[in-house]
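Undergrad: Got some structures for you, see below.
Quick note: the coordinates plus some simple rules give every number you see, no bench work behind them. Everything numeric here is computed off the predicted structure, so don't read it as measured data. Cβ atoms are built from the backbone, for glycine too; each structure is taken alone.
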Structure 1
Amino acid sequence: MPNVVRAALVQSEWTGDKESMVAKNIEYARQAAAQGAQILCFQEIFSGPYFCTEQRNEHFDTAEPIPGGPTVTKMIDLARETGMVLVVPIFEVEDTGHYYNTAAVIDSDGTFLGKYRKTHIPQVAGFWEKFYFRPGNLGFPTFDTAVGRIGVYICYDRHFPEGWRELGLAGAKIVFNPSATTRGHSKYLWELEQPAAAVANEYFVGAINRVGSEDLEDTDYYGSSYFASPRGEIIGGTGSDTADDVIVRDLDLDLIEEVRHHWAFYRDRRPETYHQISSP
């Protein structure tokens, strides 16, 4: 019997306030569940705008603890209601002065499984993330969910092949990459990097991007969210590049074993020869 997981991604434009943004995304999640989705990932810092285009202290007030904060608590209830595994990226505060760009992972019965904190933090024009976030300190965890083992790698992380490989070595079958990336900045990379990572590491990748302008300087998010297969194929096309979208696709996890038998990248690795990879 095929081992197929129906997975979903949500891309949505900023509504202007946190409460309505969370409510809108909850409704989209319910739509995905009605289509049979078993696992869903929202976009990077989904409950707010991508505020890192500017450096202002007021944005720290939007951070929440994980778990225990209001948004993750709502998502735990949503997971129980829909029976979906949820990947929930939000702005996390651990304690005073310790903030992270984080994704919570919640199992289909509402169990909080853990979190991933973004490892690689950019500090370039339009992406002033070091002003807000500490680098992640939890490594590259994988999560055993109702649909199998998954991983998370957030936005700028995708430019670094090492973390993708760490997740594959840890047994991830699906890796989600929630992002906030603008049309002029990296559109040419969007349909290149994640399929390449899916091929190199022989698993499925869910690539999620924001959409809209958010009324902030230099923002033009182009959506185009998609799933890439271990063969590098974009499954069923990408989402809209201008509008909210719920992308629901069937992922045949048996394809992972098939690809790994054909392209034995894990067998043929030579880690004893990679002397400089972990050097500063």
Structure 2
Amino acid sequence: MYTTLPLLLICLLGTVDLLGQPNAANGILLTPRDSILLTVDNGQKMIHHIVKPKQTLFSLAKYYGLSLEELYALHPEFQTDPTLKAGSLVGIPMPNRAIRRYKGTNFEPAKFAPIYYVVQPGDNLYQICKRHFSMPVDSIKTRNNLRNEQIQPGQLLHVGWMGLEGIQADWRTSAIPPTTDQAHQLRYEEDKKARNEVITQGVCFWQRDSNEKGDLYALHREAQIGTVIAVNNPMSRRTVYAKVIGRIPVGYASNIEVVLSPAAARQIGARDPRFFVKIRYLK
């Protein structure tokens, strides 16, 4: 869902103060020396917060006007490992109201951090200015000292500022879009109204050494292909809803009840390549 920013980009951000400490007493996680990176993914503005030492998921969620549940929905990987590593990026939806496009009157630089749009492949300056930020092209050219409208992927364009006090929850006009897992769960609950639910248990297998991130999918012996199954790991007490995309191939042990994609297995805290699960599917 979120644009992956190259490590080189972080190295180029000389204005980012990774070692600067936020004002913890006031819950402020940014300073005027920080640079906020912004992309637009499927029409949603996303800022990429650069984690500083001692910042936590709770402080991050509160600062950006999210609940912990919403932050977990945006980043399911935190359910397995909630540790924030200094220098890493965390994508956060950015409401338009939180972007100050012009200084205006009574602007105090000490109370704001600059926002930089990260140019993506296929972008053009007119699209960025008009479609994403409703600003004149000349304003962005002047602000960024551009001689012409030629831009390159990875280039940073200063598009505005964000107040250091953070984002208020009521600035968000719509709910956080559901993740794949949430969408699968909604489908499962809807389909359950017209189908019979089958409850089984057994061994789950997954490719632990795979670096695949991908979607939440499963292979099952009986569940109808194209439907959604619920797989629960009793050890972590987590459940993942995965789409059945095929049958378990010949050659797997007979006690393997389900094969999960790496992303689905990690979401329920899988550690061993084979582990006990409880399964619900619809017939």
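Undergrad: Using the calculated result 51, 47, 35 for Cα extents along the principal axes in Å, pick out the matching structure from 1, 2.
TA: Traced to structure 1.
Undergrad: Shifting gears a bit: Upon calculation of mean count of other Cβ atoms within 10 Å over residues 91-98 from the atomic coordinates, which of the structures 1, 2 produces 19.2?
TA: 2
Undergrad: To test your reading of the models, identify which of 1, 2 gives 1.0 for distance in nm of label points 7 Å out along Cα→Cβ at positions 35 and 227 when calculated.
TA: Derived from 1, not from the others.
Undergrad: Of the structures labelled 1, 2, one was used to calculate helix-only ellipticity at 222 nm (-39500 (n - 2.57) for each DSSP H run of 4 or more, over all residues; to 500), giving -4500. Name it.
TA: The read-out was computed on structure 2.
Undergrad: Given structures 1, 2, which gives the highest value for distance in nm of label points 7 Å out along Cα→Cβ at positions 195 and 219?
TA: Largest calculated value belongs to 1.
Undergrad: In terms of FRET efficiency 1/(1 + (r/R0)^6) of positions 139 and 203 (r between Cβ atoms, R0 = 30 Å, to 0.05), which of structures 1, 2 is highest?
TA: Result for FRET efficiency 1/(1 + (r/R0)^6) of positions 139 and 203 (r between Cβ atoms, R0 = 30 Å, to 0.05) over 1, 2: largest is 1.
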